[in-house]
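Student: Pasting the structures in now, so scroll down.
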Structure P
Amino acid sequence: MISYLKGTIQYVGQNYIEVLVNDLGYKVFVTESLLNSVNVGKEIEVFTHQHVREDVLDLFGFDNREQMELFEKLIGVSGIGPKTALGVLSAATIDEIETAVINDDVSVLTKVSGIGAKTAERIVLELKGKYKGKVAPASKGGKANDDADVIEGLIGLGYSAEQARSALRQVDKELGADEKLKLCLKILGR
């Protein structure tokens, strides 16, 4: 099982990177945020999940172990494959997903292509047991909803989810949704 790679990026594809490790190249499917933060020739460390089926052997890569562990929880949900799980991690942060599961909020998950209301409900239901006893972070609960509203607003204006998240990371976390949206628009050049 390949669980970690450290090497040089040889190629950046549409939804994957090629990592050269000791003269051996690995094709690693990654989240949108990781894909947008890398360049050819850059040194990278990536945590991986090796997914094996009868006809496929794929590697999925993540910035950190927490992302990888959440990915593994997601693919453990019946009907959720690795590409869909990667889409979930591209659409929301770990905290947003965890808060959504704890609060039975399927709206975060239904934003992902290929996930309808019933599938989102199944994900929340099956993951809820894994977060048993955990309480949604009180200080982040309202802010996470504000952030989701800002991202949704920016997507509605034609920006990609990654552009929206990138701009949102650059603004003060303590501001309200309206102020965050205005600042994000300034950052994005509108």
Structure Q
Amino acid sequence: MLNHSEANPWKTITSKVVYENPWIRVQEDEVITPAGKPGIYGTVHFKNKALGIVPLDAENYTYLVGQYRYPLKEYSWEIPMGGGKLDQDILLNAQRELKEETGLIAQKWTKIARIHTSNSVTDEESFVFLAEELTHSYTEFEETEVLKIWRLPLTEAVEMVMNNQITDSISVGGLLKVALLKGIRL
């Protein structure tokens, strides 16, 4: 049984910010661990919510976005995604991101997932939407984005997840959840 009311076994003694930029803040806490011993704990705080979108057209095709990911030092195929300010409507930001990255506009939106990407070191909270009833418009890439857009069958995108060709956690979760919701056998 899920229990969301467990008491916090950690005790925070001090906290200090060790690095900050417009997107993240890295904090180091001096703590007493659940075992009663002194220790340190580092946390990356995100200043935006991560928003992923699985666009799905009438033919059960989806759209992936490809780009080089600097932290990984490799190219990555992912669902369209981006950030939304913590105090802003996540749906409006997801709609903006879908149009910016793919040029797609969706008439039907369904929030399908809430994901914590790496909850042992970060508080990043992400949401995934299924976007349907698509029409085409124009892209509005940000200056740091060099993106490729790929339209492919949803089943093929799911195969890419299962073959570890798509490894981004928000993309993996979103694509698998849409596949299950649409009755696609894994």
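Student: When P(r) over Cα pairs in 5 Å bins from 0, in percent is computed for each of P, Q, which one produces 1, 7, 14, 18, 18, 14, 10, 8, 6, 3, 1, 0?
Tutor: Only structure Q yields this read-out.
Student: When relative contact order in percent (Cα under 8 Å, 6 or more apart) is calculated for each of the structures P, Q, which structure yields the highest value?
Tutor: Structure Q comes out on top.
Student: Here's another thing I want to ask about it. As an exercise: helix-only ellipticity at 222 nm (-39500 (n - 2.57) for each DSSP H run of 4 or more, over all residues; to 500), calculated from one structure in P, Q, equals -14000. Which structure is it?
Tutor: P
Student: While we're on this one: Kindly point out which one of P, Q the value 15.6 was derived from, the read-out being mean count of other Cβ atoms within 10 Å over residues 16-23.
Tutor: Clearly, the read-out refers to P.
Student: Taking distance in nm of label points 7 Å out along Cα→Cβ at positions 96 and 112 as the quantity of interest, name the structure among P, Q where it is greatest.
Tutor: Q
Computed from the coordinates by the stated procedures, all read-outs in this text should not be read as laboratory data. Given the structure is predicted, the values throughout are model-derived calculations rather than measurements. Cβ atoms are built from the backbone, for glycine too; each structure is taken alone.
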